[in-house]
Structure I
């Protein structure tokens with residue numbers, strides 16, 4: 001007779017790959033807990049990051065920004081300094097000057113587009129007094145112009161960063177703020193198939209003062225204790241690292257420890273039917289690892 005056992009789940013989180021240099025406001029809501037579409041193909045073979053409470057992951061196929069021109073770095077640094085000092089609108093003008101001088105780097109476009117978005121959401125510290133969307137004295141008049149400027153900049157950034165989820169998430173925020181929730185949902189879903197982390201998400205975290213939220217196992221069927229294992233007296237904990245997509249889907253299993261392969265497969269089978277919440281930075285869903293322990297106990 002097959003015995004049913006519910007897994008004991010332990011989650012260890014916080015560690016990141018790549019550099020995060022900061023930012024904040026809410027953007028896209030984390031995806032609902034879903035039963036994962038399991039994918040474990042040769043094209044998706046990632047290495048887990050070290051243990052920690054929050055285990056964000058930068059996919060191997062996703063490259064971070066390298067060799068950013070020094071002039072672009074200076075504009076970005078000046079903008080962030082103004083922002084931290086409470087003069088965000090001056091920082092916006094610095095980046096606008098950079099664009100006028102021909103420095104249309106994707107990080108400038110993404111950062112400035114985000115700041116116009118936040119201004120369009122009502123942040124008074126980011127209301128420009130000059131430039132293409134200067135203050136007209138009324139939020140009703142300012143809002144469409146600020147969001148339009150954000151949309152234009154982020155659309156240009158998307159052409160330069162087609163695989164970056166941050167751009168889609170920000171564009172989704174623009175449409176949501178403008179009232180187009182259908183388009184916002186479409187853009188959010190599109191972003192969940194792309195790269196997360198790196199400097200673009202660092203910019204989100206810094207300018208929006210975001211917190212990191214670990215992934216969660218929500219629930220699912222308990223594993224079946226294989227009768228063969230019962231007969232042989234094999235028991236113990238199966239510890240697996242699960243790579244979760246921003247949609248909360250299990251993309252890969254990595255065995256950390258297990259007493260036997262048949263218990264490993266029983267744990268995998270139950271977790272394939274489980275439901276998970278993706279890790280997130282604020283409301284922006286990201287790739288992450290989740291450590292899950294399934295306990296197979298024979299009893300006294």
Structure II
């Protein structure tokens with residue numbers, strides 16, 4: 001298959017999934033000069049993009065028919081399968097030479113399946129999950145981890161540059177998804193540390209912003225502590241990334257680990273704690289809502305603390 005030339009003004013972008021992350025990401029592509037056709041299950045969530053100049057399509061298939069490069073970022077692997085491989089999915093509307101780029105965090109095996117199904121039609125399939133949450137999406141500073149044909153990945157550079165800051169090719173199909181699993185394993189145990197440390201500081205009677213000033217730039221510092229720690233202190237548990245989606249990611253990582261005969265007890269603990277977060281009604285909150293579940297274990301009313 002010939003390597004396409006991707007550039008603003010001529011390449012037509014398609015986008016499936018205009019939620020917390022997707023809306024900002026495709027917005028950056030529009031700002032970079034790409035024309036865009038968008039689809040979302042709830043059209044209302046796409047209205048700001050339509051006002052920005054994007055066109056609306058009634059199905060993922062229709063998006064692909066009107067686009068050269070079709071991006072998707074949805075919720076769960078079942079959603080990925082539907083919007084890319086379903087009867088009204090993007091592959092059904094994609095002709096030879098077009099590119100499917102799934103940016104959802106999903107099963108590595110599904111990424112391979114999509115790439116193989118796409119290749120059978122002369123279409124390029126790329127997996128490119130991201131890290132950085134809503135902040136990274138809004139600021140165009142996402143870390144993008146990419147699997148697929150390297151020539152196609154390189155051709156997509158104008159798109160990656162519009163959305164992210166750290167863009168790394170990881171290998172063949174599925175490699176991007178495996179790398180994202182590494183990312184999620186790191187986050188799972190780190191978030192336990194962030195929340196437990198802030199809970200400890202509160203019970204010890206410390207001023208938490210002052211504590212963060214001391215520990216945030218040292219060996220204990222992390223992206224989660226610096227970016228989500230202040231939100232936890234402010235009782236702002238709005239999602240940068242949904243708890244229910246994080247549970248999904250950890251489940252994928254645990255299944256992959258089992259298949260590789262790996263024991264990951266820290267990840268298993270994180271998964272169990274986040275199931276508790278969901279059971280307490282915080283599944284649609286951000287991952288830092290773990291603070292509320294951990295506080296409840298010690299009978300601390302975090303949201304109404306004095």
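We did not get these values from a lab; they are worked out from the coordinates using the rules stated. What you are looking at is a predicted structure, and each value in this text was computed from that prediction instead of being measured. Cβ atoms are built from the backbone, for glycine too; each structure is taken alone.
Ranked by relative contact order in percent (Cα under 8 Å, 6 or more apart), which of I, II sits at the highest value?
Top value of relative contact order in percent (Cα under 8 Å, 6 or more apart), among I, II, belongs to structure I.
Could you figure out which one of I, II the value 78, 38, 32 for Cα extents along the principal axes in Å was computed from?
Only one of I, II returns 78, 38, 32 for Cα extents along the principal axes in Å, namely I.
Could you tell me which structure in I, II was used to calculate distance in nm of label points 7 Å out along Cα→Cβ at positions 55 and 191 as 3.9?
It traces back to II.
Which one of I, II has distance in nm of label points 7 Å out along Cα→Cβ at positions 199 and 215, as calculated from the coordinates, equal to 1.3?
Answer for the origin of the read-out: II.
Given -15000 as the derived value for helix-only ellipticity at 222 nm (-39500 (n - 2.57) for each DSSP H run of 4 or more, over all residues; to 500), which of the supplied structures I, II does it correspond to?
Answer for the origin of the read-out: II.
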